[in-house]
Structures are given as C-alpha cells and as structure tokens.
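Readers should treat all values here as calculations from the given coordinates under stated rules, not as data from a laboratory. Just so it is clear, the model here is predicted, and its values are computed rather than measured. Cβ atoms are built from the backbone, for glycine too; each structure is taken alone.
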Structure 1
Amino acid sequence: MPIKTYKDLNVFRDSYQLAPDVSKAARKFPAPEQFELVKQLRRAARSVPANIVEGWAKRSSAAEFKRYLAVAIGSCDECKFWLDMSRDEGYLSAHECEALVNRFNVVGAMLKSLWKHWQNFAK
C-alpha cells in the first residue's frame, strides 16, 4: 500500500493509539498526580504522533523531517521514564507498565527506522 499521508504510516497509527491508552491507564492515578505525573505522561504520549505529523508536513526538508522524528523519539523515551516512575510509585502494576513500555519500544524502533530511511518519504 503506498504511503500518501502520515496516516498511512504504521508508526503514526501505533503511536496515536498509545496516547489514549496511556490516558486510560492514568485515569486511576490519585487526584494529586492528575496535575503532576499524569500531565507529564499524557503530554509526552501525545507528543509522539504530533511530531510525526509535523515532521511529515516538512518532509521536503531532510533536516526538518529528521528533527521532528528525533523529538518524537525523545518523547517515546520520556514516556518510558514516566511509566517506570508510575510503576515505582505504585500507580501502575508491573504488568501494565511493561505492556506500555514494550509498545513504546516498538514505536521507538519504528521511528528510528523511519529516521534512517527518510528519503523514501521525501516529496
């Protein structure tokens, strides 16, 4: 299937689905954490697909496209940090944390591959 828009990228679809899944998992965090840890976690999770979209829009410039993909990779790693923190503070079970972290690992690997092969998607 040819890739015509960012919505055709598996990495976009996977990262987009992760954002509401992270939000759903975080709903059970205690009220004080809704304005601290949850806010950081949701922001980072939403940043991944948002940066893919912005990079896609600027893919005619290799430097810009790769810069946005690098930001998305950083947000992926940030999500894993916040998920680990959530587990260690007792807000997520080890199983829930591992499942989400594994999904971010996959998205991160896909982003790194896209970063390396960006030429295939240049306008």
Structure 2
Amino acid sequence: MKPPVEHVKISSKGKEVLIKIKRRTGLEHWNEICRVALCHSLACPTPIKKQEKSGESSIDMDWKTFAGSYQKELLALIVIKAEKDGVNASEKENFSEYFKAHLERGIFSLQNIRCLQDLLRNSV
C-alpha cells in the first residue's frame, strides 16, 4: 500500500507549536516530533474531526523523511486506525485528509509540553 501522502505539509499554526516543542525539548528534527505527534493522535480513542483549512507553512518533508525507517509500521498504524474509524484507506483523498487531521491533532495535543520528559510521558 502507498503512503497517505507523498509530502507531509504542516499548517502555519502547527509550525508555531512545533517551534515551541523544539525549543522546549531540544529535539532538532521536525520529523521526530511529528512522528510522536502522529502516534499520540492515533492512540487517542476519540474520532478525528475534519480539519479546518489553514495556510501551509514552510515545513514540508517527503514521506520517507517523515517516516524514516518506520515507514511500514507507521503506514500500518494509520491503516488500522482508519479501518477502525470507517475510513477507506484505498480512497486516496479521504485517506490523505485523515492522515493530515491526525498529524495536526497530534501536534496540538503536545503544545503544552515543557521538556523532553513531558514529551516521553505524554507519548505512551
């Protein structure tokens, strides 16, 4: 199965949160924080809400950079959660929007992280 997107693009509001998380935790790479954010959202039992359209920021990475060596695992997690939520992963547009909504929700769920320890505590 193909990834939900070729390029991962973060909203401008999401970028602001990521900048705070980077500064507070000392993590250097967007993709690391975004992976944790995605997993945090996928673990949440409440259904994902449709995301409001907002301007995209300058944070744009290809799927391989985003997922790193966890491409298969992340894709499997997204597909399993999508099926559980009644989203057809074979419908490219819906699956793409579903992924983006989870990523953004995950980013915003981590916005109050104060240090790396908080990030680790909140991601399990």
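Given a value of 4.1 for distance in nm of label points 7 Å out along Cα→Cβ at positions 16 and 72, point me to the structure among 1, 2 it was derived from.
Source structure: 2.
If you rank structures 1, 2 by mean count of other Cβ atoms within 10 Å over residues 32-39, which sits at the top with the largest value?
2
In terms of mean count of other Cβ atoms within 10 Å over residues 40-47, which of structures 1, 2 is highest?
Result for mean count of other Cβ atoms within 10 Å over residues 40-47 over 1, 2: largest is 1.
Determine which structure produced the value 89 for volume of the Cα convex hull per residue in Å³, calculated from the coordinates; the candidates are 1, 2.
Among 1, 2, the structure yielding 89 for volume of the Cα convex hull per residue in Å³ is 1.
Work out which structure the value -25500 belongs to, where helix-only ellipticity at 222 nm (-39500 (n - 2.57) for each DSSP H run of 4 or more, over all residues; to 500) was derived from one of 1, 2.
1
Which structure, out of 1, 2, was distance in nm of label points 7 Å out along Cα→Cβ at positions 8 and 88 derived from, given a value of 2.7?
2
Output the label of whichever structure in 1, 2 has the greatest value of distance in nm of label points 7 Å out along Cα→Cβ at positions 80 and 104.
Largest one: structure 2.
Once relative contact order in percent (Cα under 8 Å, 6 or more apart) is calculated for all of 1, 2, which comes out largest?
2
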